[in-house]
Every structure is written in structure tokens, then in C-alpha cells.
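Where a number appears in this text, it was derived from the coordinates with a stated rule and is not lab data. The shown structure was predicted, so the numbers you read here are calculated from the model rather than taken from an experiment. Cβ atoms are built from the backbone, for glycine too; each structure is taken alone.
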Structure I
Amino acid sequence: MKAMKTNNGEVNKIHHIDFFEFVKSIPDESIDLVICDGPYGVTTAEWDDVKDIQQFNLRLVKTFSKLLKIGGSLYLFGKPDCLDFIDYRSYLKLNSKIVWYQPSRLAQGRLSYTNNYDIIAYFSKGKAKTFNLDAIRVPQLVELEHRKRCENVPSVVNGKYPKTKFDERGKNPGDVWGDIKQLTYHSKELLSRDVLHTIQKPKRLIERLVRASSNMGDTVLDPFSGVGTTAEVCVENGRNFVCIEKNKHYVELANKRLKRIEEERATTLFP
């Protein structure tokens with residue numbers, strides 16, 4: 001993959017630095033997609049110690065609006081209230097709030113209802129230039145015979161809803177995702193127990209975002225890259241990446257991960 005340049009060095013590497021320091025070296029309107037799985041502001045962990053998560057997220061949205069190309073996209077992870085008290089409309093367009101549904105979470109509320117989902121806020125800079133539906137289709141859940149009967153009603157046959165017809169390639173995943181589960185202690189891709197549930201997201205989840213909102217050769221920014229899931233997904237899908245992480249241990253784990261991919265590829269090419 002051809003390496004591009006920022007003012008602070010090459011892309012396609014993990015940068016060990018604080019994002020708000022590194023961002024000064026990224027040219028405006030140079031990024032196609034941002035995957036931002038940063039602080040949620042709900043735990044006492046050092047990386048999550050944010051006094052006001054809404055103001056923190058507003059700062060991020062402002063920053064990403066400068067870095068994104070026209071038509072570029074942002075996926076911002078958070079809890080249900082992560083955007084409730086900020087006005088982001090002059091910076092980016094909020095297309096939808098994806099619900100990442102996790103009914104099997106161990107924590108159970110005693111005084112109120114248990115939170116069983118995270119939000120992935122899907123923004124774009126103007127109208128999104130890229131949405132590759134065919135790359136992220138999921139199996140049809142509606143029983144086929146019932147669906148075909150529905151397609152024979154006049155509003156579908158002769159009306160304004162022809163696009164509702166059954167597609168054998170699968171359907172749009174919608175904005176509630178319950179088909180991708182959190183990692184567990186038994187997950188083969190888990191790099192360390194220390195990053196379970198908080199730092200490391202499933203590859204399938206990041207793959208869906210990357211494939212949907214970027215094309216081969218595009219540049220993907222991950223400002224809080226943790227153990228390098230976005231970097232791995234980008235390498236495997238022909239995207240460039242700019243990954244930033246200030247935790248040295250996570251950077252080491254991410255680099256080992258990328259080295260393993262290179263070694264596996266070398267073995268495949270030269271067995």
C-alpha cells in the first residue's frame with residue numbers, strides 16, 4: 001500500500017502521541033473517514049476521565065469537520081446521551097444514531113433499567129459521498145414466502161415502493177445492530193483482558209463502518225486507536241490509515257498485531 005504523508009510523517013502507522021497534539025500536523029480536508037471510539041465519560045479509568053462528555057464531543061466534531069473532505073464521514077461512539085446538549089449542526093450533518101445492541105451485558109441496574117446499547121453517531125460533511133450498501137448487506141430476516149406475497153400488493157407492483165422488493169444479496173443492516181456481539185474472554189481476537197469491553201471493539205463492527213463509508217485507497221483516521229483494530233481492518237481492506245494512541249502499551253500491542261499481519265501475508269505470497 002502506498003504511504004501518504006502528513007506534516008508529521010507517514011500514514012499507515014500507529015502514532016504514539018496525544019491526538020490533540022498530533023492533529024496540528026494533519027492537513028485540512030485530507031481525511032475520508034473518521035472512526036472515533038474515544039472516551040465515554042462514564043468510568044474512573046484515566047483514559048475515560050472527561051468532565052463534560054458533551055463539550056468534549058463538540059470539540060471533536062469541530063476538529064473532524066476541518067479534517068474531513070467534503071462528503072467525508074464520521075462515526076462517533078458513545079453512550080445514549082453523548083450528544084444531547086451540544087449543537088453540532090454548523091459543523092457536520094448527523095445522518096443517524098446507530099444503536100449497537102448488547103442484551104448480554106453482565107452489569108445489571110438495581111435502581112433503573114440496565115443500559116444495553118451504545119450509540120454510534122453517523123455524521124457526514126455535507127452529503128455523504130460514499131455509502132457502499134452492497135459491501136455491508138446482512139441476511140434477510142423476513143420469511144421469503146411472506147415477503148413475496150407482500151411484493152404482489154398494488155403499492156409495490158405499480159406504486160411508489162418498488163425498491164422494497166426482496167434482494168437475494170441481503171438487506172440494509174438498518175440502525176439497530178444486534179448481530180455483532182461484544183468480545184468475551186474466549187474471543188480469539190481479544191489481545192488482552194485489560195482491553196475487554198472498553199478498548200477493543202470487534203473487527204466485524206469496525207469492518208462494517210470502514211466498508212460502508214470508504215473506498216479502496218481512502219484515508220481513515222482513528223484518533224483513539226487503542227490496540228489497532230481500525231488499522232488491521234484498513235490493511236485488510238486496502239485503505240490507508242492514520243492511527244493515534246497515547247497509551248504506550250496499546251501501541252505496542254497494535255504494532256505486534258500489524259507485524260503479524262505482514263508475516264502472514266509474506267507466508268501466503270512466499271510459502
Structure II
Amino acid sequence: MSRVDFRRIPTEELTPKAQKDFVDTGLLKTLHDLMFGPNLILKGPKGAGKTMAFEQLAAVNAIPLLRQECCEETSVRDLLGTYSAQGGDVFFQLGAVTSAIDVANEVGSCILVLEEINTLPPMTQKILNPLCDYRKAVSLPKVGRVFNLREGALLWVAGTMNPNYAGTYSLNEDFRSRFEFIEVNYMSADDERALLLSKFPTPPSAKEKQEIDKIMNIAKETRSERMGYALSTRDLVQFVLNMLALDRDRALKLLEGKYEGEHINSFRARVQSGFGVNLNTVKLYG
């Protein structure tokens with residue numbers, strides 16, 4: 001059999017940078033204590049910092065991290081790899097899983113994060129089973145090779161999931177049994193408020209602090225009611241940045257775009273009540 005040319009992302013490009021805006025609510029220590037132990041899934045709403053927590057952990061400890069954004073169309077080829085051609089060369093481009101094994105074997109450790117892992121179709125979930133148990137391996141029959149984690153090398157298979165995310169599947173029982181789960185919620189109101197206030201280039205005025213309190217109250221309502229979309233911490237940070245770049249009213253108008261159907265009127269009503277702003281009269285341009 002002829003030798004197969006395997007290619008992947010260079011290792012030096014895989015260690016993330018620490019995020020100065022990361023707010024640790026205690027999750028980072030728990031992840032550090034569990035690191036390279038049981039396979040782990042962080043379960044919670046969008047924008048709660050699930051993926052960022054893994055990235056911060058990898059950055060602080062200088063560990064390569066591979067991310068695979070999953071969806072219902074994620075295939076075996078995305079995870080294990082496929083043949084490709086470039087400039088007349090034919091090679092096998094490693095997928096997220098085989099790349100993670102290869103990186104761990106090269107440098108000694110690697111973290112693999114499968115984002116929105118519950119969007120993986122059931123049959124795609126199954127190909128991960130041997131990686132997530134005692135075998136620590138995946139087979140590539142087409143190229144006649146088994147990718148094994150070498151003795152002493154560490155690979156942590158992790159995932160994130162939002163149970164309310166559209167297009168999700170139930171995790172297979174055998175797949176679920178190979179993971180531990182941690183519920184991740186939005187940060188506390190005090191921590192979230194401090195984060196938003198930190199985005200102002202100068203100490204915020206009393207009026208600016210009031211604006212932050214108002215948008216946080218609206219966000220709280222969207223997280224507890226059926227409004228079709230819950231404003232995340234990430235959304236609120238962007239609101240502050242938009243407010244600084246544009247103005248408050250147009251920043252609110254940008255948030256309105258996240259809502260559809262009857263939920264638009266609900267959001268407009270809350271903005272009218274909280275801010276005294278009629279979004280029907282606000283224009284983003286023109």
C-alpha cells in the first residue's frame with residue numbers, strides 16, 4: 001500500500017489566546033480539576049461562555065485546542081477526514097477528531113471541543129464512541145489506519161450543548177454514558193453588570209449606569225418568558241459596544257433585529273416601557 005500524505009492545521013496555530021474579558025464564575029477551576037479526566041459536556045443557554053471557558057482553560061495552560069462547530073449536516077468526513085487535492089497533490093485532510101489525536105501524540109496533550117454536540121445526527125455520534133471510551137482510537141478503513149492515542153498522551157473530548165437549540169437530536173444512550181455533564185447558566189447579575197460597565201472607555205456616568213440596569217432588566221425578561229429569543233451576555237456586551245459606536249436608540253434597534261413575528265412587538269413594548277423609546281421611529285440609516 002502506498003504511503004498516505006496526511007495533513008492538518010499546524011499545531012502552533014491551535015493554542016488560543018487568553019481573553020481579558022473572560023469572567024470566571026468558578027467554572028474555570030472546576031474545568032481545571034476535571035481536565036483530561038472524564039469526557040465532559042457543558043450544557044446551557046447560548047452566550048453563557050461555555051466555549052470561551054474551554055478556550056480560556058487551554059490558553060492559561062498553553063494546551064492546543066481544536067473546535068468543531070457541529071450541525072445536523074456534520075458528517076463523518078468532517079470528524080475523521082477526507083481525501084483532497086491541491087496543485088496536483090492528493091492528500092488526506094484530517095478531520096477534527098483525527099487531528100486532535102495527532103496533535104496530542106505530537107505535543108502530549110490536546111483539547112477537542114465539539115460545539116452544539118447535540119446537533120450531531122445519531123450515526124455520527126456513534127463514530128465517536130471508541131474515542132470516548134477505553135480504546136481512545138478511531139478507525140479509518142479507507143486509508144487502512146487506526147488513529148490511536150499513544151501511551152502517555154492526553155486528549156480531552158469535550159462538548160457544549162444548548163438543549164433549546166433548533167435542529168437538535170437526543171444523545172444516544174451509549175454516547176451519553178461516555179460523558180459527564182455540567183449545567184452552565186448566565187453569570188450573576190452583579191458579575192454581568194460589572195462586565196458591561198467595564199466596556200466603557202471612561203468611568204460610566206450615573207445615566208449610563210441606569211441604561212445598563214434597564215437593558216439588564218429587559219434581558220432578564222427575555223430569559224424567563226416566551227419571547228422567541230433570550231438576550232445573552234454576549235448580546236448585552238455588543239449592545240454596549242454599539243451604544244458607544246452609534247447611540248443608545250440605534251443600539252436598541254439593532255437588538256430588535258433578533259426578534260421575529262409577534263415577538264417583535266413584545267420586545268418593542270418592553271423597550272418603550274423601560275427606556276421610553278419608540279423603536280418604530282428609530283432608523284439605523286437614512
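Can you say which of I, II returns 23.1 when mean count of other Cβ atoms within 10 Å over residues 34-41 is computed?
Among I, II, the structure yielding 23.1 for mean count of other Cβ atoms within 10 Å over residues 34-41 is I.
Of the structures labelled I, II, which one yields 12.0 when mean projected area of the Cα convex hull in nm², for residues 130-241 alone is computed from its coordinates?
II
To which of I, II does the computed value 0.95 (FRET efficiency 1/(1 + (r/R0)^6) of positions 82 and 194 (r between Cβ atoms, R0 = 41 Å, to 0.05)) belong?
Of the structures listed, the value fits I.
For which of the structures I, II does the calculation of FRET efficiency 1/(1 + (r/R0)^6) of positions 138 and 226 (r between Cβ atoms, R0 = 25 Å, to 0.05) return 0.45?
Numbers: I: 0.45; II: 0.05.
So the calculation was done on I.
Can you tell which of I, II yields 19 when relative contact order in percent (Cα under 8 Å, 6 or more apart) is derived from it?
II
Which of I, II yields 1, 5, 11, 15, 18, 16, 13, 8, 6, 4, 2, 1, 0 for P(r) over Cα pairs in 5 Å bins from 0, in percent, as computed?
I
-11000 is what came out when helix-only ellipticity at 222 nm (-39500 (n - 2.57) for each DSSP H run of 4 or more, over all residues; to 500) was calculated for one structure; which of I, II is it? The partial results should precede the final answer.
Values: I: -8000; II: -11000.
This figure was derived from II.
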